[in-house]
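Listed next: structures, encoded as C-alpha cells.
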Structure P
Amino acid sequence: MLTKKELEQREVRFLAEYAALSGQSRGRIYAEPPPEHRTEFQRDRDRVIHCRAFRRLKHKTQVFVATQPGDHYRTRLTHSLEVTQISRDLARMLGLNEDLAETIALAHDLGHTPFGHTGERALNELLRDFGGFEHNRQSRKIVESIEKKYPSFDGLNLSYEVLDGLIKHRSPYDDSGAPREQAPSLEAQLVNLADETAYNSHDLDDAIASGLLTLQDLQQVSLWAELSARNKKENPQISNRSLVDLNIRALIGLLINDIAFETERRLAARGIKTLPDVYRAETELVGFSPDLAEKIAELRRFLYAKFYQHPEVLRHNQEAENVIKKLFAYLTERPEKALSASTFRRNDPVEISVGDFIAGMTDQYALQLAKTI
C-alpha cells in the first residue's frame, strides 16, 4: 500500500511548482496524528463527503425548489459534484493539486440556505443587525464549529488551505467579502471558475427542461447560437433534445479549455513560478479570455432577465422568502420549540443560533416545519 509519504512524493514529482502540495500544508487548527495512507488534503475531502451538511445538499435548491416536480433538476448536491468534476479536470490540466481543488469544490456550498439565493437574501436581511448572512462565511463556520463529529474538537478541523479556499470563494453571484490580504491558491481560484462554468451551463439545461425557456429564446445568446449552428451543421437530423445535450457538453468543454489556456497565458505573462508567487499576485491568475468573458457576461444577463426573473421562478422565490421569515419570527420568540441545547453556541445571540438552524435546513424540512406553526 502507498504511504502518505509516497503519495506526497508523487505530488512533488508530478505537480507544477506553483501547486499547493499537501506535504507543505500549513496544518490544522488542532494537531492530529497524520493519516497513514492518505495525504492531508485527501483526509479533508473524505471529511467533507461524510459530514451531515454535505448530505443535506441533496434537498437544497439550485434554482428550483427541491420539492418541485422533476427528478432531473439540479440541487446543491448535484451542482457541487459537477463543480468538483470540472475542478479536477482543470487541476489535472494545469498540474495543480486535484485533491485540494476537489475538497474546496465539494465544500464550497455547504453554507447555502434552503431555497438557494432567495433564502440567503432573506436571512441576510433578518440578520442585518448581527453581521448579516453570507453562505461562504457560513460554509467556513460549518466546517470550523457547527459540525459535531469528533470528541476533541468542534467542526471538521480541515487544513488551512481548504479553509482559505472557502472564505475566498468568489463568483459573479458569490462573494464572502473577506479582505484580500493574500491571493488565493490557484486551486481555490479554479474552483471559482468551475462554479461559474457549472451553473452557467446547467442552469440553461434546467431552464429548457422546465419549459421556461425555449431553443428560440436561446438564439438571442451569441454563444448558444454559435454552438447550435456548428452542431446542426455537423448533425443535420439532430432532435431538439439531443441538440441541447450536445450544446451543453460543447459549452462546458469550451469553457474548461479556455480557462486552462488563459490561465497558462497569465502565469507566463506575470512570471509566476512558485506558490509564493501565486500568493503575492495582485490580480486573479485563473480566468476566462477577454473575448469569452464578454460572451459569458451576455449569457449571465440573459439568464438573469429571462430565467431567474421569470414570473414562475419569482413566485416560488416569494413563497420561499415568506417561509424563511415565518420560521425566523417563530423560532426567535420560541427557540426551545425546535433548538436543542447543543444548537446554541456560547455567547451567540438567539438570532444567530436561529439563523444557523434555518440555514442548515433542507427545502423540505423548512416547508414542513413552516406548516406546523
Structure Q
Amino acid sequence: MDINNKQNIATIAFHRAINYGAVLQVYALQKRIEELGGNCTVLDYRNDLLESKHRETKIGDCKTIKDYIRFIFLSKNNNLKYKAFRAFSESYLNLSKPYYTIDELKKDEQKYDKFITGSDQVWNGNLSNTDPAYFLDFVNDSRKKNSYAASFGFEKIPDNKIGDYYNMLKGYKEMSVREIQGTKIIKELLGMDVETVLDPTLLLTKEKWFEIAEDYTKNENYILVYGFGEAKYKMNFAKNLSKKTGCKIVHIANPYYNERGILYEKSLGPKEFLGILKNAQYIVTNSFHGTAFAINFNKEFFVEPLSEAFGTNSRLTNILDLFGLKDRLIFSEDVSMYDKTIDYDNVNKVLNGERKNSVKFIREIINSN
C-alpha cells in the first residue's frame, strides 16, 4: 500500500481491443475506483490472439492481389480508427508497463493490493484462447483476486473446458458477473452464489460521459445505426423510421459498407463515439454496449436480437429485462412502435438503485482485508 494509505488496484480486461464498449468500460471502472479512493492501474497485458485481431493494417501483411485491393480500400479508415483508440488509451487510461507473459505479470504481483478481472467478455475463452491471465492465474494470494461484472459471453462452459474453468475460478475472493447466465454458470461450476452488477459503462452518469465526449454536430436530426454482424432487420427498420420521422441515417460501420443516402462513420475514436450517441435522435442497434449507452443517455432506441450464431443474446435480454424495456426489441422492419416513448423516469430510478448496489460491491473490494 502507498504512503497515502490508498489501495493500489490493478484491473485486467480487453483494453487494447478496437471496440468501443471494451475500451470505455475499462475507463469507467478505473474512474469509479478512483472516485472511491483507490489508485487504479490498468494492466497493459497483450494477449497474442487479441493483438493479432486488433492492430494497425500494414502493406506488409498483404500476400495476394485480393489482400492488396483490401489494403487500398480499407487501410485508411482502419488505421485512423486504430490511432484514435490508442490515443484515447494513452490519454485516459492509467496504463502499467506492457506485459506479454504470465511470468512477467507474476513478478509484479506485490505492486498491487487488489486485482480485478473485468469487465466485459474476459471469461470468454474463444476471444483470448482461454488465457489464464484474465483469470488472475498470476496472483498467488487469493485474498487479492476479485472480479467485477465479468462475462462469459456464452450460455454454458464447453464440456472440454469445465476442468480448466473450475481450476481458474475457484480461487477468487469477491466475485461478480454481468449477466444472470453468469451466476448460473458459477453456481453449477463452483456451488457459489455470486452477484450480478452493472456493466461499468453504466456506473458513470451521462453527465460524466459528456465531459469527455467529442461533440458530433449535424444541422439535422439523425438516426444512429450501430452494431455488428449481418443483422436481418436493423438497417431496413432504420430506413422505415427515417421515412416516418424525416431523420437522416448515420451508420457506424466497417469500411465495407457503402450505400447512397446514408452517412457512414468508419473511423471514429471512443470520444467521437460518445458524441455521436449523445446527439442522436434515435438509436437502432444489436450491440450490448450500444444498448447500455442508449439507456444511460436516455435515448429512444430499438434493439434487434443477435443471430443464434453469436450465442450471446443473454447480454441483451438481461439488460432489457433489468430496465423493463423488452418492448424495445424488434423482430421485423415494422416501425409502428416508433412513437411509443420510453418512460425514463422509471428507468432512471432502476438505474440509480442498481448503480448504488454496484458501487457498493466495488467499495467492498477496495476496503476488504
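Suppose helix-only ellipticity at 222 nm (-39500 (n - 2.57) for each DSSP H run of 4 or more, over all residues; to 500) works out to -18000; of P, Q, which structure was it derived from?
It was calculated from structure P.
Here mean count of other Cβ atoms within 10 Å over residues 103-110 was calculated and came to 30.1; which of the structures P, Q was it taken from?
Details: P: 30.1; Q: 13.9.
Structure of origin is P.
Given structures P, Q, which gives the highest value for relative contact order in percent (Cα under 8 Å, 6 or more apart)?
P
One of P, Q was used to calculate semi-axes √(5λ) of the Cα gyration tensor in Å, giving 32, 31, 17; which?
Computing semi-axes √(5λ) of the Cα gyration tensor in Å on every structure in P, Q gives 32, 31, 17 only for P.
No value in this document is a laboratory result; all are computed from the given coordinates. Owing to the predicted nature of the structure, the values given are computational and were not obtained by experimental measurement. Cβ atoms are built from the backbone, for glycine too; each structure is taken alone.
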